[in-house]
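So, here's a batch of structures to check.
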Structure P
Amino acid sequence: MAGVFSDAERAAMQQAADERKATRGLKGAAKRDAEREACTAAIEALEGFDQTLASRYHLLVTEVAPDLDPKTWYGFPSYARDGKVVTFVQPASKFGARYATVGFQEDAALDDGPMWATSFAVVEWTDEVDQRLRELVRRAAG
C-alpha cells in the first residue's frame, strides 16, 4: 500500500491513533476534559486565518450547541455528541488547500430533502459567515 496515502494523510491517521491512545482508560468528565484540552491545544497550534476560524468557530459552537463536546478528530478541532463527531474545522494548512473547511458528519441533523451539503469552504470570517454557521450548527445539533 506504499504510496497510496499522502504524507499529510498518513500524519492525520497517526494523529487519530494518538488521540485514541491519549484518552484510553479515561471515562466521563476526565475524558471530556482531556478531549477539550486537546481541542484547545489544536486551535492554539494553528496560525493565521486557520487559527482565527477555529477560535471563532469554537466560541460559536460552545455558545449555540453547548451540549457538543470539544475534541480533536484526525487532529482537527471538532465537536461531538456521545463521542460521535457532529462538526469539525479542517484547517487550510492541513492539506495545503486555499481554504479552510467547516464540515459536518453523519450525526449532524442537516438532512434537507434528497440532497444537502456537508462541508463549506471558508476564506474569511464575516457577519454573513457567522450567521450561516450559527444556523448550520443549530440545525446540526438538533
Structure Q
Amino acid sequence: MDEEDIEVLVITSQRKGKGMLFPKGGWENDESIEDAALRETVEEAGVVGDVEHKLGKWNFKSKNNDTLYEGHMFPILVKEQLEFWPEKDVRQRLWIRVREARKVCQYWWMKEALELLVNRLTTQANDSKMDSGCRKSNL
C-alpha cells in the first residue's frame, strides 16, 4: 500500500472555524479505552468499525486552560457509515487522503498519530509484498 492509497476520516470541530480533527473524547469508568473509542466514533462521525492496535498515548494541554490531558489514539477499520448519528447536526465527516489530513488536522498529537498509522500501513503492505514475493520465488 502506498501512502497515496490511504484515506482517513476527519470531522469538523464543533466550534466554527476551528479546523478538522479525528474523532476523540473521554471514557467512562465502566468502559475500556477501546470501547470509548468506538462509542466516540459513532457519536461524532457516525461510523461503526473494529478497533485496531493502539497507535500510542500523548499528553497535551488544553487550549483553554493549563489542564493536562492524556490522549490514546486507535485506528478503526470502518465497516459501516450511518445515515444518522448523534452529532450529525453539529459536525461534518469527510474522507480525505493523508496529504490533506496533514494540512487540516488541528492538533500536533493527532498529526503524530497519523504518521504512525501511515508508517504502520505502508510497512505492513511492503512486508506483505516481500512475503508473497518470497513465496512465489520458492515455487
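Thinking of P, Q, which structure, once relative contact order in percent (Cα under 8 Å, 6 or more apart) is computed, gives back 20?
So the calculation was done on P.
Just checking, which of P, Q has the largest value of distance in nm of label points 7 Å out along Cα→Cβ at positions 3 and 115?
P
Given a value of -12500 for helix-only ellipticity at 222 nm (-39500 (n - 2.57) for each DSSP H run of 4 or more, over all residues; to 500), point me to the structure among P, Q it was derived from.
Among P, Q, the structure yielding -12500 for helix-only ellipticity at 222 nm (-39500 (n - 2.57) for each DSSP H run of 4 or more, over all residues; to 500) is Q.
Where does the value 15.5 come from, among P, Q, when mean count of other Cβ atoms within 10 Å over residues 43-50 is the thing being computed?
Going label by label, the one that fits is P.
Given a value of 1.8 for distance in nm of label points 7 Å out along Cα→Cβ at positions 67 and 91, point me to the structure among P, Q it was derived from.
Q
If P(r) over Cα pairs in 10 Å bins from 0, in percent computes to 12, 42, 35, 11, 1, which of P, Q did it come from?
Source structure: P.
For the read-out distance in nm of label points 7 Å out along Cα→Cβ at positions 51 and 99, a value of 3.4 was computed from one structure; give its label from P, Q.
Working through the options, I get structure Q.
Bear in mind that the values in this text are calculations on the coordinates, not laboratory data. Just so we're clear, the structure is a prediction, and the values are computed from it rather than from any experiment. Cβ atoms are built from the backbone, for glycine too; each structure is taken alone.
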